[in-house]
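Pasting the structures in now, so scroll down.
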Structure 1
Amino acid sequence: MSKRIEARGLTKRYGDKIAVDDLTFSVEPGRVTGFLGPNGAGKSTTMRLVLGLDSPTAGTVTVSGRRYADLVGPAHAVGALLDARAVHPGRTAANHLLAVAQTAGIGRKRVDEVLGEVGLANVAGRRAGTFSLGMSQRLGIAAALLGDPPVLMFDEPVNGLDPEGIRWIRTLMRDLAAEGRTVLVSSHLMSEMALTAQHLLVIGRGRLIADTDIEDFLRTHGTESVLVRSAEPDRLARLLRRAGADLESEVDALVVSRLTAREIGKLAAAEGIALSELHPRRGSLEDVFMALTNDAVEYGVPA
């Protein structure tokens, strides 16, 4: 059976508002897929549709070839973290997981295993209501892992985590994908997605904007420039402008667009201009994402 999430023409309306608009995509196993979009883009609604928590107005979405409602032993097919605080505050971490496990026919041994995997073994007897947001995220991830599912979905999993925790979950996501699982991660932290995801789904106002490998995404939509430093910046600037370059100044350096590093080096060498630095740069994932989704932001800051 295919271990993937597949949406075909997926649409969800709430009255006259379209939250998800004719989405078609496939989340494949063996890689971390980052699910990106501005606030109100439809990411959480899409995840709820995958898990059968909402019903689509049109279209279909399946996990491993079946609608979530038709899965046999869904905890063993897909694990999800949508809301880290959706835990009874009076239950201990261990009892919360045990209650979830018992509904799926999972034994106590597995509860102890996942508590260890997420670093909560030492606080298993503490009430969940006393947990920080970061600890609650770990508990939610433990619940998602209980059934050892081949498909995993995480909505903003790094919220509240300290740097050690962020590195831990980044490694966990990649390890899960390396095991051949399908991993879908929604996040607003572009810098973290750049380190974690191998593939991207980008949506805005409910519609698909990009479905691509992260390197292709940056190469196709990003802008490249070259940082150049020289003891003769004015002379170098005149030379590069004559060659058709666009220039910006940056802390005793020039940022050059429309010429490659190789072209800049050849021009400078031909004129006898020594360069102390010649460094190609590409726009960050955050830069590219912001530019690409600028028209799809629902709640923008007035100019």
Structure 2
Amino acid sequence: MKKVLVFGSMNMDLCVSCAEAPQAGETVQGHDFFTNPGGKGGNQATAAARLGAPTVMLGCVGQDAFGAELLQTLTASGVDCSQVVRGVQPTGVAVITRTGAENRIAVSGGANLELTGQQAARLVVENAPDGGFFLAQNECGSAAVQAALCTAKQQGLYTLLNPAPARELSQDVFDSTDLLVVNETECAFYTGVCPETPLACGGAFARLHASGCRSVVITLGEKGSLYSGAEGTFFQPCVPAPQTVDTTGAGDTFIGALAAELLRGGTVRQAMVFAAQAAALTVARVGAQQAIPTRAEVQRYLTGHREKSTTL
């Protein structure tokens, strides 16, 4: 059976809201504290599963209460967590300060950084689905991400990489990536080009293709997203959201939805439309994984809100 194999981070998000973000040395009064399962790997796996894809999670959490809760929540969303390692380090955490619809985040990787490249590669080999998809980010150790991605490519999987947070990547990683998904900040890091105009996006695409990436998606938040690759070059508008409450999980929802729709046999253009629809519902809710909609919710809400892609 075709599946989405996700290698990535799992964190417990510790969230607090405040009127203004504290400055250095300052304490401010917060409110509405809550904990929420997160981490880019866990978020994207949750999105892929809720949006219709059989999904397997690979990674590492601690042998603590946070780790147990993360696995329980992922499993409840339909993610197969049987291959997640219980390590010796504490489970990763993210401390999130929310001011309005914006947020500031500090992450402690913990168990996410525990797996070696050899361990990561072995997990991929043992779980690689025939004709499936592989999805990774940059919140785990560099050696582990590289080994997992390159092994997935060798195993014949279609590979998607979301290099967030941005850091230096080896040529092997670029060569092993079928679809690279970057936001504006990551795009600027890897190309030196801030994708603010169609011309700038064209220059960024050219540099990423020259690096070895066959297909690239640049996400521009509320401005939409762009694609360049085998299916041509086109722009996908953002889909109207019912309201904007919290942008924390929007990017991860977009990527998980992209993988889910591609696994179903959709074109990249179709997948980007669906991903934009899913992200629109996510920003209307508070939190990361708890804000991610199901496929049925996306289809119900967005009747009459469908946007058509336009060619650049």
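Only the coordinates and a few stated rules stand behind these numbers; no lab work does. A quick note: this is a predicted structure, and the numbers were derived from the prediction, not measured. Cβ atoms are built from the backbone, for glycine too; each structure is taken alone.
Ranked on distance in nm of label points 7 Å out along Cα→Cβ at positions 74 and 250, which label among 1, 2 comes first with the largest value? Can you show the working numbers first?
Details: 1: 4.8; 2: 2.6.
Structure 1 gives the largest value of distance in nm of label points 7 Å out along Cα→Cβ at positions 74 and 250 among 1, 2.
Please state which of the structures 1, 2 yields 2.6 when distance in nm of label points 7 Å out along Cα→Cβ at positions 90 and 162 is computed from it. It traces back to 2. A value of 21 for relative contact order in percent (Cα under 8 Å, 6 or more apart), calculated from one of 1, 2, originates in structure 1.
Here Cα Rg over 2.2 N^0.38 Å has been calculated and equals 1.23, so which of 1, 2 was it run on? Write out the running numbers ahead of the final one.
Details: 1: 1.23; 2: 0.93.
Label of the originating structure: 1.
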